[in-house]
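Each structure below is given as structure tokens.
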Structure I
Amino acid sequence: MQKFISITLFLFLAGCQSSDLSFRGTELGDSIPTTDFTLTDQYNQPFTLSDHKGKVVLLFFGFTYCPDVCPLTLSTWKKVQDAIEAEVDKVKFVYITVDPERDTPEKIASHLAVFSPDFIGLTGPVADLQEVYSSYGVYREKNQISDSAAGYLINHTSRINIIDTQGKWQLSFSHDASVEDLVHDIRLLLKN
């Protein structure tokens, strides 16, 4: 009986350990290539994705006038940043606008400063942004709002994409992913 309990306990613990080694986000495998790009950051400096190889990069597409999903995602990112304090220098948080008409580098800088001065905000010419949207499967559509001071909102894809240290688009999370799941997967990627 004791042998049975020992084996059962071993199998249970092995199962728990293996789940800690599994990603919690959606794994993309090798079927979706990572597209390199160069855009302009909130300080009017060029940002090229491939320059950050060796780091884990979180990508989110949003806009500064977003009333709900975008600020909630940025708040989650701040909590993730705080949770990975020891490894934070190995992670980049990159926010790409889906509203280049209004989201100037200055506007993005003031918006991101509310959440973290370390977040990177990107914009650029519409044609360059469109290429990035297409490469990362981002849908965006302007939605006119007649009774709003904003004039319009943008309906858009709201996923957190994660590029691994090799520069490969490895994972995708829903915008409402938990801090714990994001931290778990970032740490797994940093170990590899």
Structure II
Amino acid sequence: MVRLGEVGIMQNGSLISEKLYTYKKGRAYIRIKDLSFKEDISLNSAVFIDESFKPTNEVRVKENDIVFATIGATIGKANLVTQELAGSFISNNTSKFSIFNQLAYPAFCTYIFQSNFFQEFIKQNTTITAQPKITNKCILNLKIPLPPLTEQERIAKEISQRKARAKALKQEAKELLESAKKEVEHIILGG
């Protein structure tokens, strides 16, 4: 078991004025609503920051950082940053976890953050103010199992494969249900 603080560092996101939002192009501004407990970061309702914006100390993410919600009703949502989202900004209600060079496999750490174990830790260590909140310091003190890198990679790939299979089965079930509805409708209407 190792403390997360031995594996990486955390940094709070930044508040960027809504005046700089655009919905067409620019750098993504990842907010809590873009994060998920089990899926990838969604850009369906994302806002972007105009390319003319000259950042000063606003926090950006790089590929393989993990972004998670640190405040609010959905505290604990966590997602891995893909190459597509590298360079994006993160909101002040989120933090990023950057893994020290080669100490941990990013997808493995993401699955730790998305686990029931981590979510229970969040619940037990949340400070209740106007909104639930957890500090980076608290998270960095959490002890996690950290097998050798090759084992972390194997575990992460196995989880990814199972998630992909579950997603495919869910889609297949949805299609079968839709087909059954049409068939019943056809029978009822005598077509």
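Any read-out appearing in this document is the output of simple, stated calculations on the displayed coordinates, not a laboratory observation. A quick note: this is a predicted structure, and the numbers were derived from the prediction, not measured. Cβ atoms are built from the backbone, for glycine too; each structure is taken alone.
Listed values, structure above:
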quantity: Structure responsible for 25, with relative contact order in percent (Cα under 8 Å, 6 or more apart) calculated and labels I, II on offer; calculated: II
quantity: Source structure (of I, II) for mean count of other Cβ atoms within 10 Å over residues 81-88, computed value 14.0; calculated: I
